[in-house]
Structure formats: structure tokens, C-alpha cells
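S.K.: Structures incoming, each one as C-alpha cells.
FYI, it's all coordinate maths here, none of it is from the lab. Predicted model, so just to flag it, every value in this text is computed and none were measured. Cβ atoms are built from the backbone, for glycine too; each structure is taken alone.
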Structure I
Amino acid sequence: MVPGHANLIGFRLPDGTLSTAATQPAGTVGYRARCSCGWVGTGDYPAADEGRWMATSEWGGHIRPILAATPPDWLLNRSDTLRDNVAELATTWPLQALGILAEVERWQRPLIERAVVAAREAGLSWAEIGNALGISRQSAHERFRNVAPAKPST
């Protein structure tokens, strides 16, 4: 679903080591949630179906915020197509490409600001917003603090 993040199960062996084998080794005494990004769950679960489900559920908690910030593939594909088409247009019809890019910029900026306001209203931090935009927490705050002011303290 998200590149670099796959649900993996670690197998706790009787000697206490955690096996990362693709298939369950004989003698497994527990499961541990893992992700292909290197994240490892906080605890072991019983070596039964329920334990495997619990490890999978813990991985779900790890991936949930990542999924929330990951654009859907169908929309990224359309964005990539637009980018590629405008790049091709720029080689033969540069003024048309500039017109399209100016139009994209006119609607892109207000949409980013609207999304930042919605993120702040949803309680998301400047670090989370910056991460989604590919910039630092400080840069996100400096750029959008007047658009999405801090919530009043209660």
C-alpha cells in the first residue's frame, strides 16, 4: 500500500532471538510486529493465530498515520501524467505550457492553504504538516502560521 512499508512478522525463537525468516521457523514461541521500513513492535505475542492477528494489528497502528499522509495512487498517477504532459508541451509549445503552469499555480496555492487549515483544525502538528509537504516543521510554521493560526488554549 505504501512503498517501503510492508507488514512483516518476526518469529521469537526459544533462545530469545527474533527471526526475520520469510516462513515461520519450527519452534517459534511468539510473534513480533515488524515493518519493512525497519520499525519493530513493542512486544511479543503468543505463537497462535490470535498472536499473529495481534502483531498485525500493532503494525496497523504503525502504518495508520503514514497512510493518512500518503496520497492515493490514482491521484498521484494523474499528477504524474499532468507533469509529464506539460513537460512534453514545454518542448514544442512553451507559451502554452507556461499558461497551464500559471493556471496550476493559481489553484495550487489556495488548495495547500486550505489543506493546512484543515490539518491544523484536525489537531495535526506542524511537524506532521511539514512532513506531508516535504519541508521541515519550522518551514511549515513560518510559511503558514498566518493562514492557520494556533488554536486558542482551553
Structure II
Amino acid sequence: MTHPGMLLRRAVPADAERAGTVHFTSWVETFTGLASPEFWARASQERSVAIWRRLLDDGLDATLAEVDGEVVGLAIVGEATARHGHEPVRERELSNLYVLAAHHGTGVGQALLDAVLPPAEPAQLWAARGNPRAVRFYERNGFAADGATDDGSSFGGIEAVRLVR
């Protein structure tokens, strides 16, 4: 199912505020109850917007999903990197895929994933252990846990599992 008013496009520097807002709002919707109080003490919409401004000014290749002109999701794929002693097992890594909760189940997440990682393309990603909805989404797209875990000490106490395809 694809949302009828959806547009996928590359983010540009002028999108920093909208991308940062979606990113932060998605964190609140996804990680409330999973992240430590210290994480939330550092996290803010303003900080997220500032980070997106810097990243987009530096040429970050990010894909945005718009529905009826409103940014509702984003995705970033890049070169896989080591994490907590786990060397990458694929060349590419999905580092971000966030969709506002109001747009879950509308096809936005699937469209973003397919745009940045064509179906069956080998890749890896890290998903929050406490987010079974996301894990099921990635499993439906051919990803499977490979046994690597992250205790979350570098990301607000949010434990993660590595998924690969």
C-alpha cells in the first residue's frame, strides 16, 4: 500500500528544520520508556535540528518522505561501521529510518526502505530490542538477527540487535 499523496526526495539544507523535527518526534514516539533519563536530558528538537543543519550542509545523502507537502519520514544509508566491538558484516548500513507514528501502516516506511535499499540488497542495521514493531518490519523485508547485540551504553541505554540480509 502506498500513500496517495506521498513524495520521496533527497533532503537539502533547507530541510534541516523539518527533518530534525521529524527525527526528534520519532525518537519521542519510539524510545519513550526505552531510553534513559540522561538521554532525554540531552535530546531536544533544537539539538536535532542543529545536527541536521550541520549534516545537510556537509552533504549528507538523506531521503525524505513527504505526504501532502509535510515531511513525515526519513531514511539514511551509508557505509557500515563497527559498533561496540562488532565489525560490519555488510558493506552498507541503514542507519536511520523513522516515520511519524501517525503515518505507520500507510506504506511510507516501506517506500523509504525500498528507495534507499532496493529489495534483497545486502545490508545491515541496528534495531532497538524494545521495538518489536520495527524488528517485524525489517524481518518482512528479509533481514534477520545475526546474534550481534549492543548494550545501549552509547545510545541512551537503548539495547539493540543487528539485523542483516
Structure III
Amino acid sequence: MKEHTYQSKIEWTGNIGSGTENYRSYERDHRIIFENKPVIEGSAAPAFRGDATKHNPEDFLVSSLSSCHMLWYLHFCAVNGIVVVEYSDIAEGIMVEEENGKGRFIEVTLNPHVKVKSQDMTALAAELHKKAHEYCFIANSVNFPIKHRPTVSVKV
């Protein structure tokens, strides 16, 4: 078994003078820093007093599932002779928030749209989404269902 380690640094930038004196006295802004990579400006989701122009943890969770699925899918297509020429996904996550403020994601749906080189590739191209889901590191790390609604067509 191989073990891989990933590290990020978070710096809160939302102290506007009085720190966390009260719920409204600070911004949720922060920087997400990875060594030798561009800094990401983050915040909370707008529903939680965050800046809508910045990325939030919920966005990252949904996009991580989508990105991981895509990378495994492209890998399995490549090793199975399926030539993907276009790939896009509109992923959607549903999170519920309880009255006490606790929350959790209850599902994420991936909607990958794939274009392949020729018609004879479409059946296997559609089937490989199942294998990509089985191997996705992020999907294997969450405790809610991930649904898939893939479409496969031929690039004209």
C-alpha cells in the first residue's frame, strides 16, 4: 500500500479591526496556500456571511469530486482505446443545514458531457464512468451518494 501526503496552509485575512469580537465583526476571507502554486482567495459561502466572489469549501468539495472523476475517466478511456476529444461536467451538490447550524452534504450529482472520436467508442465510453467512480479517491472518501448522469456523443 502506498501512502501520499498533501498539505495546505490557510491564513485568515478577515480581521477588520476587532477580530472575532462578535459574529458580525469579522469577514470570512482567507487564503489557501499550496507550495509552488497560485494562492487561492477563499471565503465562506454567501449563506454564511461569505464573499460570493471567492471560492468556498462547499464549492471545493463538489469540484474535487468532479475533477477526480474526470481524471480517472480520462485515464480509463486512454488505456481502453477510447479517444475523448471534449469533456465537461456541471456538478451539483446538495447540502442540508439543521436548525442548530450543523450541516452535511447529502448527495452530489455529476453530469459529465463527453465527446469521443467515433461512434464505435460510445458504448464503452459510457460504461467507463462506473469504473472511474469506483477508483475516484475523493468519491471513496465521502459518506454520501454520488450520482452520475453522463452523456456521450461523437464529435462532429
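S.K.: Of the structures labelled I, II, III, one was used to calculate FRET efficiency 1/(1 + (r/R0)^6) of positions 32 and 88 (r between Cβ atoms, R0 = 25 Å, to 0.05), giving 0.55. Name it.
M.R.: Corresponding structure: III.
S.K.: Same structure again: Out of I, II, III, which structure matches 2.0 when distance in nm of label points 7 Å out along Cα→Cβ at positions 104 and 144 is calculated?
M.R.: Only one of I, II, III returns 2.0 for distance in nm of label points 7 Å out along Cα→Cβ at positions 104 and 144, namely I.
S.K.: Quick check: 10, 38, 41, 10, 0 is what I get for P(r) over Cα pairs in 10 Å bins from 0, in percent, calculated from one of I, II, III. Which structure matches? Display every interim value, and only then the final one.
M.R.: Details: I: 9, 25, 22, 21, 14, 7, 1; II: 10, 38, 41, 10, 0; III: 9, 30, 30, 20, 8, 2, 0.
Computing P(r) over Cα pairs in 10 Å bins from 0, in percent on every structure in I, II, III gives 10, 38, 41, 10, 0 only for II.
S.K.: Determine which structure produced the value 4.2 for distance in nm of label points 7 Å out along Cα→Cβ at positions 96 and 136, calculated from the coordinates; the candidates are I, II, III.
M.R.: The correct label is I.
S.K.: Computing relative contact order in percent (Cα under 8 Å, 6 or more apart) for each of I, II, III, which one ends up highest? Before the final figure, lay out each step's value.
M.R.: Working: I: 13; II: 24; III: 17.
Answer by largest value of relative contact order in percent (Cα under 8 Å, 6 or more apart): II.
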